[in-house]
Structures are given as structure tokens and as C-alpha cells.
Structure I
Amino acid sequence: MNQRDRMLAALPYKAWLDGLSEERMRAKEILFDHNNCRPSQVEERQRLLRLLLGKIGQNFNIEQPFRCDYGYNIEIGENFYANYGCLILDVAKVTIGNNVQFAPNVSILTAGHPLHPQSRNSGYEYGIPIQIGHNVWLGANVIVNPGVSIGENTVIGAGSVVTKAMPANVVAAGNPCRVLRSITDEDRKYYYKDRIFDVEDY
């Protein structure tokens with residue numbers, strides 16, 4: 001088993017061996033082109049992202065700048081939107097459902113290092129997969145740590161650090177992130193806190 005196989009199997013691996021440095025360089029080159037496109041070059045940006053990512057739906061928009069490690073470990077469903085400054089460390093699989101929204105500066109981090117300094121200094125690191133369900137909204141500056149899953153329809157508040165699995169249909173926030181309450185049918189009539197929609201087509 002080479003180091004790439006170990007990385008994909010969530011085992012300790014060394015990131016500079018067996019072609020991994022070259023694969024990261026490929027991703028950086030594509031991302032450089034993407035991030036330096038003119039804003040009006042929407043089709044070219046999308047072409048580059050399709051070249052980079054493992055899977056992505058037909059309808060998506062990832063604002064510049066966007067950064068990731070490899071790209072091929074990222075699978076995204078339909079109607080995805082990521083605002084400015086999205087970072088995905090995809091040394092392990094990142095699976096994102098349909099109708100998911102990321103606010104600015106969201107970080108999805110599958111990568112990590114051992115706690116003990118001697119182990120950490122050996123150069124071994126790891127990646128643990130992350131799963132994000134359908135209809136999830138991550139607020140600005142949310143950090144999702146290795147191995148986390150987030151259930152469908154859940155909203156994670158701005159600035160949260162998600163260190164463990166979050167269930168479906170909840171509002172959660174904090175550092176560490178914790179469930180604040182459930183999302184119910186009553187929430188449908190509000191667009192922000194206690195402000196009620198003044199339109200009928202929502």
C-alpha cells in the first residue's frame with residue numbers, strides 16, 4: 001500500500017511521497033487559473049472546477065478565491081453555493097449534498113496531525129472523511145473538523161467550530177458547536193429572527 005492509498009484509507013501517511021506532492025501541485029495550478037479569472041468568465045471558472053473536482057452538479061457557483069488540496073476527493077450535489085474564501089482540505093473524501101450553501105470563509109478540514117510531538121514530528125498525518133447533508137447552510141467562518149457529519153436541513157451559526165456530528169433539522173452554533181434548537185414548520189414564515197415574510201412565493 002503506497003502513501004496515496006494510505007491517505008485514502010484514513011491511515012497515517014506521508015504527504016510528500018508517491019506522487020502526492022505532484023497531485024497537489026496540479027490542483028494549485030488549476031486553482032490559480034480559477035482564482036485569477038475575471039469575474040465575468042463564469043463558464044471558464046466552471047470548466048476549471050469540473051476539471052478539478054471529483055463530482056459536482058450542473059448548477060453551482062464557487063466564488064473566488066477557492067482553495068483545496070487535491071480536488072478529486074470532493075463530491076458536491078446540485079445547487080451548491082460557496083461564498084468568498086472557501087477552503088476544503090480534501091486529503092479524505094468530502095461529500096456535500098444538494099442545495100448546500102457556504103457563507104464566506106468556511107473551512108472544511110479533513111486533515112489532521114497526531115497530538116504527541118514525537119509522533120507529529122515524524123511527518124505522518126491523516127485525513128478523516130466529512131459528510132454534509134442536503135439543504136445545509138454553514139455560516140461565515142465556520143470550521144468543520146475531521147470525521148464530522150452534518151445532517152440534512154441543519155444550519156450552523158457563524159464562527160462555529162464543528163468537532164462532532166450534528167443531527168438533521170437543527171440550528172447549532174458555538175465553539176465547540178452544539179445544538180441550540182430544532183428547526184420546525186413555524187420557522188418557515190420568518191426570513192430573519194422575528195421578521196415575517198411579506199411575499200407569497202417563498
Structure II
Amino acid sequence: MTKNFTEGDSTLLKQKLCEICAQSWKTKGYKLTSIASLTYEVGISTESFYRLYKTKEELFLEVLSMMQNQLKEQWNSIVQTNSGIEGFKIAMKWLFEEYVKHPTLYNFNNPDYHLFLNKLPKDEIESLRKNDKNFFDEVLERSNLNLRIPKEKAYGILSTLLYSAAMKNDLVYNKCDIFNFLLESSIYQIFTISSSLANKNANKEPWCQLA
């Protein structure tokens with residue numbers, strides 16, 4: 001006989017499934033993260049899973065929302081501790097590291113991620129794109145910086161910088177070095193800042209923590 005879940009049971013089980021799914025997605029990818037493995041880790045049956053989520057993709061969408069909220073919280077923490085354009089740069093470098101460390105979750109151009117997207121209806125895909133844009137709008141507002149170029153152009157430039165995390169590792173130059181160079185080269189053309197501060201920051205030692 002199938003156990004009836006209370007509202008509290010459902011909330012707790014969903015939380016556990018999301019946490020385990022996020023870890024599996026980061027290490028194995030979407031395709032190799034099976035419902036059977038997730039339910040085994042949580043200690044519930046497959047039948048119970050489908051009482052919580054209609055599809056595997058519904059769970060993954062919830063995980064994406066959870067991860068995005070965590071990224072926002074960490075970003076906000078960084079810019080609150082480090083104000084101005086330096087805080088924005090530190091936050092960008094941290095986000096780039098996250099993309100590099102977890103390509104199966106953040107590399108939107110890999111075949112595994114496309115397999116996930118192909119399972120989604122068009123309105124869900126459009127919702128993901130809007131959420132990505134809204135994330136930029138929110139972090140920009142939190143950073144309290146003034147743009148010197150149109151917002152859409154700034155979004156395109158910064159997104160392109162972050163997507164460089166998907167570059168192969170067998171390049172002549174470390175992709176972290178490339179990202180840092182491009183960020184330092186473009187940041188003062190994106191945001192309004194005094195020329196004296198820009199010159200001061202341009203002389204800083206290059207940042208790179210990734211191999």
C-alpha cells in the first residue's frame with residue numbers, strides 16, 4: 001500500500017530530491033541522472049516520485065530555480081561586501097569559476113543540456129531565457145552601477161564573457177586568463193567610472209585561480 005504524504009512530508013522530500021538532483025546534475029549531467037538513482041538516495045519508490053513530480057524535467061526545472069536563487073544570494077553577498085565596480089568584477093569572476101567547475105549544469109551549449117531542453121515545451125524554454133535576463137537585471141540593480149551603453153548590449157557582452165567558461169582546456173592560454181583579460185578590457189566601457197580609478201585598477205596584478 002502506498003503511503004500518503006502529508007504536506008510536510010512532500011516539502012521535505014522535494015527538498016531532498018532537489019539537493020541530490022543538483023549534485024548529480026553537476027557531476028553526471030542530465031541524461032545520467034536517473035529517477036531510479038534519485039529515489040534510491042532519498043529512500044522512496046518511483047511511484048512516490050511521480051506523486052511529487054509529473055516528470056523528470058519538472059524536477060530539473062525546480063533545481064534550476066533553486067540554483068539560480070543560490071547564485072543570486074552569493075552574488076548579493078559579494079557586492080555587499082565589495083562595493084562598486086570592484087565588487088562587480090569579483091562577483092563576475094566568482095560566477096565564471098562556478099561555470100567552469102560545473103559545466104554539466106551551466107554549459108548551455110553542451111549536448112547533454114540540449115537533450116534536457118528538447119524535453120521541454122517552448123513556453124518553458126522561453127521562461128528559462130527570461131529568468132536568465134531577469135538575473136542580469138537584478139544583479140545589475142544590486143551592484144548600483146551606471147551603464148554607459150544600452151542594457152541589452154551590456155547583457156550580451158557579459159553573457160559572452162561567462163560563456164567562455166565552456167571553452168576547451170587544451171588552449172595555449174588558460175581560459176581563466178582569457179576571461180580576466182576580456183573582463184578587464186571591457187568593464188570600463190560598460191560602466192561609468194572615473195578615469196583615475198580605471199587607470200589604478202588597470203595596473204593590478206592579473207587574477208586567475210583556475211588551472
Structure III
Amino acid sequence: MKRILIADDHDAVRCGIRAVLEQRPGWNIVAEAADGRTAFEAALEERPDVAIIDFFMPRMTGVEVTRGIKKHLKETEVLIFSAHESEVLAHEAFQAGARAFLAKSDANRLLLAAVEALLARRPFVGGRYCVQPRRELEEVSEGHARLSPRERLVVKLVAEGYSNKSISAILNSSVKTTETHRASAMGKLGVNSIAGLVRYAVRAKLVEP
């Protein structure tokens with residue numbers, strides 16, 4: 001039995017999502033929440049396989065809820081959905097730890113596929129706006145997860161034009177350590193040039209283009 005949590009501050013939206021999900025045998029809605037704090041607490045108690053979280057909610061945003069869930073419940077996959085079709089919101093959702101982003105206007109058509117993908121441990125991005133950047137969003141999300149906090153900071157500083165020596169001074173570390181972090185980040189991201197690091201940093205919104 002697959003356990004699913006639904007969080008949205010509109011009763012009608014939650015009812016609609018429940019109706020779609022209940023089409024699948026073996027999928028059980030274990031909790032519903034009308035605000036972010038309740039959603040987070042329900043997730044900790046119920047430990048769902050998938051949490052479907054609205055991006056904009058009172059008390060805690062969907063991004064804040066997602067960060068909390070991923071900190072305490074490593075096995076719970078999160079789908080963030082929004083009434084706004086925005087690549088920026090999709091990036092924020094993925095950076096917070098969500099593995100799926102869906103526009104509410106596409107929920108009837110794509111919700112089942114999105115949940116199926118998460119249950120299979122695959123990312124999912126839906127919406128007309130993201131047909132082209134879908135693979136790019138997945139790559140950014142996967143790259144973000146692979147990098148350590150220090151490696152992400154080094155990538156950001158490299159993209160901003162700092163030299164290894166300057167980065168070492170900022171981080172209070174040796175040049176060799178900085179070079180090691182940079183080389184490790186390049187290996188994890190599959191890039192072989194500074195230009196590749198800069199492109200990733202821009203796509204991940206670590207720096208402004």
C-alpha cells in the first residue's frame with residue numbers, strides 16, 4: 001500500500017486531487033493538510049511515500065515544508081504543485097529537495113504520471129512551459145544534490161569570476177583545497193571547463209546571468 005499526503009489550503013483542490021489519486025488501487029491518502037505547518041507535522045507522523053504540497057500555503061510555504069521533510073524523511077518523495085507556471089518556481093522546488101513539479105492546470109492530465117514517477121524514484125516535471133527545460137531542470141536538481149555545500153560555494157565563486165587564490169582567501173583554506181573542491185564539483189557535474197561550471201551556476205541560479 002502506497003501512502004500519500006496531500007497539502008493545499010483550498011478544500012476543493014484537495015478533494016479533486018484525492019479523487020484523481022483514488023483511481024489507483026493500492027494508493028492510500030493517509031493525511032490531508034490545509035497549511036504548511038500541519039502538512040509538515042502530518043508528514044513526520046505518517047511518513048508518506050509521496051507528499052503532494054502546494055507551493056503557496058499559510059504558516060509554511062511548500063518550499064519550507066519540503067526542506068523539512070527531506071531533512072527528516074529521506075525516503076519521502078515530494079511533488080510541489082502551483083497555480084503559476086513558472087520555471088523559477090520549478091527551480092526553487094527542485095533546489096528545496098522536491099523531485100517533481102506540476103502546474104495545477106495540468107493536474108488532471110499529469111498527476112497520476114507524476115506520482116508514479118516518484119514512486120519509481122524518478123523525477124518529474126510537468127507543464128507547457130517546461131517542455132524544453134525539463135531535462136535541464138532534472139540535471140540542475142541532480143547536480144545540486146550531488147554537490148557538497150562547500151563545492152556549491154566554490155562553483156558560485158568561480159562563476160562570479162574569483163580566482164583560486166581569491167576563493168581560498170574567502171573560504172580561509174589553502175589553494176590546493178580550493179582546487180580539490182573545484183575538480184570534485186566538475187567531476188560530479190560532468191563538466192570539463194570553467195565555462196561549464198558557469199553554465200551550471202546560471203541554470204541553478206547560484207549567480208545571475
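Read the figures in this text as sums done on the coordinates, not as results from a lab. Predicted, not measured: the structure shown is a model, and the values here were computed from it. Cβ atoms are built from the backbone, for glycine too; each structure is taken alone.
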- mean count of other Cβ atoms within 10 Å over residues 36-43 - structure with the largest value, from I, II, III: III
- Compare distance in nm of label points 7 Å out along Cα→Cβ at positions 12 and 44 across structures I, II, III and report the one with the greatest value. I
- Query: Taking Rg and Dmax of the Cα atoms in Å from the coordinates of each of I, II, III, which one would give 18.0, 61?
  - Reply: I
- helix-only ellipticity at 222 nm (-39500 (n - 2.57) for each DSSP H run of 4 or more, over all residues; to 500) gets -16500 when computed on, of labels I, II, III, structure III
